[in-house]
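The structures come next, written out as structure tokens.
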Structure I
Amino acid sequence: MKRLEEINVERKSSKAGEKETDPYFELKMKIQNRVIEELDIDFNEISDQNEELKQEINFIIMKHIEQESLNLTNSQKKKIKEELLDEIIGFGPITGLLSDSSITEIMVNGPYQVYIERSGKLVLTDAKFKNDNHVLHVIKKIVAPIGRRIDESSPMVDARLPSGSRVNAIIPPLAIDGPSITIRKFAEDPFKVEDLVNFGTLSSKMAELLRYCVEGRLNLVVSGGTGSGKTTTLNVLSSFIPSSERIVTIEDAAELQLSQPHVVRLETRPVNVEGKGEISIRDLVKNSLRMRPDRIVVGEVRSGEALDMLQAMNTGHDGSLTTGHANSPRDMLSRIETMVLMSGMNLPIKAIRDQVASAVDLIVQQSRLMDGSRRITHITEVQGMEGDVIILQDIFKFEQRGLDNRGKVKGEFVSTGIMPKFVQKLREKGINIPSDLLSS
């Protein structure tokens, strides 16, 4: 059982201020302590997925509210109960934000400042934590169920919520203004390609072309900046993989939500208390080659695993998918070169470029525009080498044409009208791309 002082995250020095802002502070602390005393469980591992436990906690809370709060109205009792449930079962002040489907990102900058992203814009909320310890308690509650830890010796952590949302947390002394949490939310019901078309992320012709490319086992890299929607697009592209194939996914924190029946999900492991036991993306990519995969889907390449990914693409594992950080298709190629050099292999640049040109078929460039909208700005074919230079050719691109009177980006998706070289490769596999799909 957790010690009371670990669960009650208030600090003595801040109690006076909390009492002034929350008239029910003492009552809630009293009831919360009663719940802790009556249930012999680890409160860091409670989640709202356990309905039976949730009902038991709800009953205990209501019992003590009725005993302790003789002069409260029903609405006040309900408010106290909901706040206690959020604290004990959920994730404190951000529980309501997590359940709001219109919010795409939650950013906790210390205990007193919580921002959200809604419709691509940052908004400051009224949510506040009690103090640094309160934020730290919520972080530990997030990371404990998946075997991760955060403390002074390991002050940064990547994790995920039961819904699949991605979490990054960093604490003092690295975070100067208090513990920070960043949560990238993913829809519990994953977006389908039709949703991205309706959002304006890409056109229906682009979506159809990408479906042909994935079904035809071309190797694709989704490139873009932070928050541009790469993982969402990767998830949609992965949904095009036939259900008869064996898929191995490799991620830092498991986020991909594939509907195919034959999926093996692998997740990295950080170092333990002794500084040992780390399992990296690169280790998992190497191991996946021994797992008889039809497809390898890597959440993101950011280091030496790029070399192993290229080798997999070049040695019979066609149809592999991954993402990477870059601002343009050409930048993505430069990033891959740099990441290959990070593997420690002393390879000539020409040899690396040969590997890249023969491995990668298509780069899907995604960007977050100034109005907060996300667009696939380029679908670019890697055509091969010409001397020491990798030749790229745009197939589709987004042409931006200023802003409308509401500040929204105006523009349209256009085809360059150029026939890609991979059309012949797909035709040999029995996949015929309609000619009007690529017409300008």
Structure II
Amino acid sequence: MRKLRIILSIAACKILIKLGKLMGKKGSYTPGVIAMKIYPDILRYLSDQVKGDIVFVCGTNGKTTTNNMLCTLLESSGKKVVCNKVGANMLAGVTVAFIEKAGIFGKLNADCASIECDEASLRHAVKHVRADKVVVTNLFRDQLDRYGEIESTIGLLNEALEKCPDTLLILNGDDPMSSTLGRGRKAKYFGINENCNEDVNETSEGRFCTVCGAPFEYNYYHYSQLGDWHCTGCDFARPHIDYAADNIDLDGKLAFDINGSVRLDLNYRGFYNIYNVLAAYSAYDAMGMKTDDINKIFGAYKPQIGRMESFTVGGKQVILNLAKNPAGFNQAIATVLADKRSKDVLVAINDAPSDGMDISWIWDVDFEKLADAETLSVFASGVRKHDTALRLKYAGFEDVKTIDITADTLRNIAKGDGEVCYLLVNYTVLFGTQEILKTISDKG
């Protein structure tokens, strides 16, 4: 009877995945819900067959990129990897990732697993899947109606980690919020070991010590609460960095050393990607993996949709980027600032449950900086386009146009006077916008 339920669970899931994709959906959540209803232990049954390490990647920003980078590194080393590459990171999505790799009779041939996991879902996932290593990229305010403040997210992660005391944590040592998870636990830390002279005039999160409540002080910091920090009231301070980036070159690219021995020279946009690369490399090294082709592997990596994804529309470059909270938007704006071309910018905000229905966070985004970015025209879109337009007006933009995202409106934006067009959108805006851009792009 047990074997029959396993077969039915896997078969139903695989059929629903295919049906979902035929209907234009990702098929990465509902099939997992059905599979677990048919056989609640299906995830444990399959994950127990993974021969090597199972790594969970959590964090507010960058977990999809980090997880997929890690998967790319592992696959390039010849490993068979279970990975939820599309970012379906709740329990049902994790279940789908394992079932997709399994045979219909429940046989799973996998050397390791790299699993992106929502911070609130990790406590559920570790009941079914062993966590050999857990990576935390960073912890920022995100989806206030779901997570609350950062301290609530830390509490959810602590609840999960208490269930797996032997897990090795791989944490962002530049982030005091992530670093607090390593107190009293096995942990390795990654971080940036030099002052990169990033603009510090932005809203800072996580300003108070999670141990004693006193404010943090910084020798330098990069953005939000990330930097070289220490508490003014107790001994909690930036830990020893096991995987340190230095000799950083940001002149049109990302180039840096890791521990003075590995030099990376990458054609990536965005200072924040240093942390994503560090997190993936740290996990890869902590798994005992080595490669001489690290630059080639990272260089060939293709980001998931909406991570500074470039299209050409009417001969003009249009760059689509996902940003879903103040820290993410501020880093997207920093990337726009680094581009010295004149530009048109669209900001699109939805308020679906998966976006977070409380969008008060837009007032913590430093949209004022867009005025210094050679911005010629600004557009607001999404379900909350009028709220977004009001925020942009208070940022100093008098002529903010509110639009719906269609093929025609995107073509018109691309025809603007700017040399490049940036589309900064949150989660549920992303996929529809990308589909339109693929249709209207010069290569579409």
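For distance in nm of label points 7 Å out along Cα→Cβ at positions 247 and 271, find whichever of I, II sits highest and give me its label.
Details: I: 3.4; II: 2.2.
With respect to distance in nm of label points 7 Å out along Cα→Cβ at positions 247 and 271, the highest-scoring structure among I, II is I.
Figure out for me which of the structures I, II the number 67, 55, 43 belongs to, where Cα extents along the principal axes in Å was derived from the coordinates.
Answer by label: II.
Any idea which of I, II comes out highest on distance in nm of label points 7 Å out along Cα→Cβ at positions 303 and 359? Present the calculation step by step, with values, prior to reporting the outcome.
Numbers: I: 1.7; II: 2.3.
Result for distance in nm of label points 7 Å out along Cα→Cβ at positions 303 and 359 over I, II: largest is II.
Each reported figure results from applying straightforward, stated rules to the coordinates on display, with no laboratory input. In this text the structure is predicted, and so the values were computed from the model without any measurement. Cβ atoms are built from the backbone, for glycine too; each structure is taken alone.
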